[in-house]
1. If relative contact order in percent (Cα under 8 Å, 6 or more apart) comes out at 16 when worked out from the coordinates, which of P, Q was used?
2. Just checking, which of P, Q has the largest value of mean count of other Cβ atoms within 10 Å over residues 87-94?
3. With FRET efficiency 1/(1 + (r/R0)^6) of positions 151 and 239 (r between Cβ atoms, R0 = 41 Å, to 0.05) as the yardstick, tell me which of P, Q scores highest.
4. Among P, Q, considering only mean count of other Cβ atoms within 10 Å over residues 95-102, which has the greatest calculated value?
5. Using distance in nm of label points 7 Å out along Cα→Cβ at positions 223 and 247, single out the structure from P, Q with the greatest value.
6. Quick check for you: by mean count of other Cβ atoms within 10 Å over residues 71-78, which of P, Q is greatest?
7. Supply the structure label, taken from P, Q, corresponding to helix-only ellipticity at 222 nm (-39500 (n - 2.57) for each DSSP H run of 4 or more, over all residues; to 500) with the calculated value -13000.
8. Figure out for me which of the structures P, Q the number 54 belongs to, where percent of Cα pairs over 25 Å apart was derived from the coordinates.
Structure P
Amino acid sequence: MAAARPLLVVLTGPTGTGKSELALQLADYLTQRRPLEIVSVDSAQVYRGMDIGTAKPSRAVRARVPHHLIDIRNPCESYSAGDFVRDARIAIDAIHGRGRVPLLVGGTMLYLRALHDGLATLPAASSPMRQTIDAEAVRCGWPAMHAELERVDPEAAAHIASHDAQRIQRALEVYRLTGIPISAWQRRTHGARDEFQWLRYALLPDSRTELRQRLSLRFQDMLQAGLVEEVRALQARGDLSERHPAMRAVGYRQIWRFCRGDCSLEEASEQAVVATAQLSKRQMTWLRREQGMITLTAQSHGQAIRVGAEIESRCAHDRPSAR
């Protein structure tokens, strides 16, 4: 029976819409009713030393409300959707074991899809093939490689940015090795959709113009908080380059170029805001295609009460939460 399945709540949406703030309001609202623990769904917050540019919750906030999957990797290490699914499942099971509700918060849509729908058993990586693809990209650029992907696998290309070298490379690698588009491999999987009662909320902006303004102000706040110094500290480690996935994160990539002397801070800031707005647009495109999402409007009042009431209703027949 569906009612016997444990509850799993998701709060996602484009970057800059206030997901973290709403999650904390919700946790406060439910503290005496059905305590929550937050599982981060953010591909950059997993990295230690990347605090300001990822809008990572402070240690005080994390002490107030338990958070998981934050600061679990060094930035020189990779972290995949498969890693996330494994780590998230461990965290979710532990939270349920404490009689609490897991709240997945973040905007890395690939991670959410992997958890909900499953991951394909893809062909193993091929170093020779990757070297060939990298060499082609050096000659013609990653946008051209993305154009090739659009020809052979338009479904995958629609979900991958034209500058996302890592994902373009993998999609082309799979197709060239097998002759089967990676999107076809991914459709063969089954995820956790039937294992939980899913409550999935999408926090959307009132308008794109307002969101762009918020993103610009937020980036200026990050600069004032010391983002440039944070990136310089990462460069000083000596084990990082622009090719590491952590350093391709929006904001870090642009400030890295400034710190290297390739552009002015003003240019880097404008590029970062544009890149963040483009990320937000891709996230909204993904959400429009996703079925089963409950839409919330950013900046509206009473959202925590609305969501909290629904969580309480779903939990009404459960045992009392562990204290």
Structure Q
Amino acid sequence: MNQADWIRKKARNLGRGCLIVPISLLFLLIGCSVSRMYHSTLESKAKRLGLVEHRVQVGESDVHYWIGGSGPPLMILHGFGGNGLRTWANQIRALSSQHTIIVPDLVWFGESSSEQAPSLNVQADTFLALIRQLGLKSVDVMGISYGGFVTIQMKKDADDEVGRIIVVDSPGGHFGEDDEAEMLARFDAENPEAIFIPKDWKAVRTLIQLVFHHPPWLPSWVYRDVKEEVFSHNHPEHRVLLTELRGREPEFFEQDWSETEALVVWGEHDPVFPKALGEAVSETLGADFVVVEDAGHGPNMEHGRRFNRIVLDWLASERGNL
């Protein structure tokens, strides 16, 4: 077994979160990119679990996604700045054991792209079109943070094609100007772009640490590597995606949601969208509301097993009620 294979094995054994902390020094010593090596490990894991990688044209967008598993279809949508495999690394094994999971990169993230003007509508239209292209009549959808906005928009646009929805730490129309001002004050930021489109390694550190209530310690060179590999692309499109969300608040929940089967999951200590916003979303959707204790903005990353149990139990229950 060569050195790279040994590190991958250790990553599989030790890594269950966003980054592999215990072996970061080894990557430095052999001159590798921790981000690229970690992503390679995730791809190998996905393939071992039977997921198949695809790159397809969907309407006017080039979409990269993984699909595999067995059981009812479930599409899982990542948040701002990540991609499918990185965001849902802790969920792939558990969810694919009971569902056929579709794990795309949102448009203008990861390996998905488009020549269209960036917007939430393009995101929703693209992944509804992907569902149709796959020949699926109804798909449950789960989205975290920005992916939750996409999830809600997809359900609004195609109620028959989108079945049950799971919204994770994503406020939809309950996030207005006052909420944005309070968020910016918490992060001492001038605008949302300063938080979600990091300009340097220190901003990457802030972005990664908000995912966790108890952030892992990482050396600065790891954050620099992540900045180069993950957060150095599509900045103009990302700025548009953030700014065009403003003013959408009144339309998000304008329809009747009384027949929607929904679950809202929230990190207890989310510094981006406080728990009160989750309570408001669950009330509007008439949804089950579950708080993941001792978690930040990414409860699926910080408490993967607990999160998986919540989601799988809900999906397996009658009418999706806990």
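1. Considering all the candidates, the number was obtained from Q.
2. Going through P, Q one by one, mean count of other Cβ atoms within 10 Å over residues 87-94 is largest in Q.
3. Going through P, Q one by one, FRET efficiency 1/(1 + (r/R0)^6) of positions 151 and 239 (r between Cβ atoms, R0 = 41 Å, to 0.05) is largest in Q.
4. Top value of mean count of other Cβ atoms within 10 Å over residues 95-102, among P, Q, belongs to structure Q.
5. Top value of distance in nm of label points 7 Å out along Cα→Cβ at positions 223 and 247, among P, Q, belongs to structure Q.
6. Max of mean count of other Cβ atoms within 10 Å over residues 71-78: Q.
7. Answer for the origin of the read-out: Q.
8. Derived from the structure labelled P.
FYI, it's all coordinate maths here, none of it is from the lab. Everything numeric here is computed off the predicted structure, so don't read it as measured data. Cβ atoms are built from the backbone, for glycine too; each structure is taken alone.
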